[in-house]
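FYI, it's all coordinate maths here, none of it is from the lab. Computed from a prediction, not measured in an experiment: that's the story for all the values here. Cβ atoms are built from the backbone, for glycine too; each structure is taken alone.
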Structure 1
Amino acid sequence: MTALPWLDPDKLWFPAPQDALTDPDGLLAIGGDLSPERLEAAYRRGIFPWFSEDQPILWWSPDPRCVLIPGEVHISRRLRRRLNQSPYTITIDRDFNGVIRACGQTRAEGTWITSDMESAYRRLHRRGIAHSFEAWNSAGELVAGLYGVSIGRCFFGESMFTLETDASKIVFVHVANQLASWGYTIMDCQVENNHLLSLGARCISRQQFLSILEKGIDQSPGQSRWILDWHWPSGGIG
């Protein structure tokens with residue numbers, strides 16, 4: 001493995017994303033800290049942290065990159081039927097702490113959402129940079145959610161969870177359409193998986209991803225407040 005740069009916690013610097021390793025794909029740097037300033041600087045450069053409890057902070061910029069163009073979310077016939085049933089109440093930022101906690105607790109294979117990561121993203125949420133989308137069932141229970149980071153007109157999805165069938169897909173549809181209605185250019189999904197691909201996500205080159213970021217990251221957001229104003233049409237579609 002090529003030697004990786006260790007980041008100085010007292011110096012806000014990252015190597016160029018193009019310097020990331022190909023094996024493991026996208027590993028760029030080690031160390032630094034999880035301060036709000038460093039996290040925002042990382043996202044602006046297409047870089048994100050991902051590490052386990054027993055590892056130092058690892059920073060990544062994979063190639064290719066899994067993304068969703070918000071207006072291109074795919075809704076299968078089965079998912080349309082579920083959306084038509086309106087089984088959940090969808091909200092924004094009602095329970096950010098509950099969402100990030102559940103994302104860390106519901107992964108059978110273990111989690112990279114360490115206690116330090118939780119604290120770091122809660123700080124971002126208090127600054128109005130990190131946001132959550134939630135699904136609540138008829139009993140008022142939180143059954144699915146997604147959280148991520150918003151800068152300019154770019155949204156960086158971090159993690160999602162679900163406790164009921166299709167609940168996370170329904171949240172994802174609301175996230176994508178809400179972002180599209182606000183004029184967001186991209187929703188970063190980081191690394192591909194079948195769940196994301198089934199919802200319309202696709203892989204693009206790192207260079208394409210960075211070009212999209214460059215155009216959207218400093219644009220004024222298309223909304224003044226994070227309040228859900230997109231809703232699945234009454235009576236459904238299709």
Structure 2
Amino acid sequence: MPIDYLHSPLGDLARDIPGATRVFHDFRLDFCCNGHRTLAEAARLKHLDPQQVVDSLHVLCSDADADRDWTRATPAELIDHILRRFHARHREQLPELIRLARRVEQVHGGRSDCPIGLADHLADMLQELESHMLKEEQILFPMLARGMTAMAGGPISVMRYEHEQHGDALEGVIALTNDITPPAAACNTWQALYRGLEELRRDLMEHIHLENTVLFAAALAPPEPESPCCGACS
């Protein structure tokens with residue numbers, strides 16, 4: 001059943017839609033203390049066009065490339081998808097998650113189940129991931145898009161090693177958050193943080209999978225042998 005965005009409470013939307021807190025933050029909509037207000041009511045009080053907010057939420061929920069078979073794509077097509085779907089999204093996700101984590105730690109730091117240290121851990125993840133993505137964007141991806149696979153073995157080995165480090169960082173998130181499970185009676189901000197962390201986990205795992213098992217594997221695969229000539233062309 002489609003979501004009735006306009007008449008849903010901001011707190012519910014923030015809890016249920018990964019990335020919605022970023023949209024609400026951009027529009028200066030209070031989804032925490034005033035999370036009981038519907039989107040339409042909150043937008044009216046801020047003199048905003050509620051449809052603009054709804055359109056931004058729709059973008060979060062749409063992914064036209066979700067079901068595509070990327071093993072049949074050209075390297076350039078897959079690289080473009082990775083840049084748009086994962087690199088750009090990680091650069092949006094992590095700063096917002098860091099902001100939410102710091103808020104949770106500030107407000108609930110006295111609770112034994114508060115994920116103390118999560119914000120700093122996510123900040124380290126962002127720094128490492130940004131460095132990794134820049135190396136791909138500036139060195140490896142242009143090489144693969146041009147078909148220069150003979151030179152790609154070294155850079156690919158480095159990227160795969162760094163992928164393992166990203167996996168270790170995700171394990172750190174899981175350890176700090178009780179397997180990304182919010183405690184009972186967690187506030188809207190806390191629930192939104194954990195929903196966003198779950199989205200980050202899924203996205204980063206899919207990102208690494210596409211690179212390791214599709215893009216990099218294709219680049220390192222030996223060339224197919226040419227078919228022997230039957231003599232008819234001589």
For structures 1, 2, calculate distance in nm of label points 7 Å out along Cα→Cβ at positions 20 and 84 and state which one comes out highest. 1
Between 1, 2, which one scores greatest on volume of the Cα convex hull per residue in Å³? 2
Suppose helix-only ellipticity at 222 nm (-39500 (n - 2.57) for each DSSP H run of 4 or more, over all residues; to 500) works out to -8500; of 1, 2, which structure was it derived from? 1
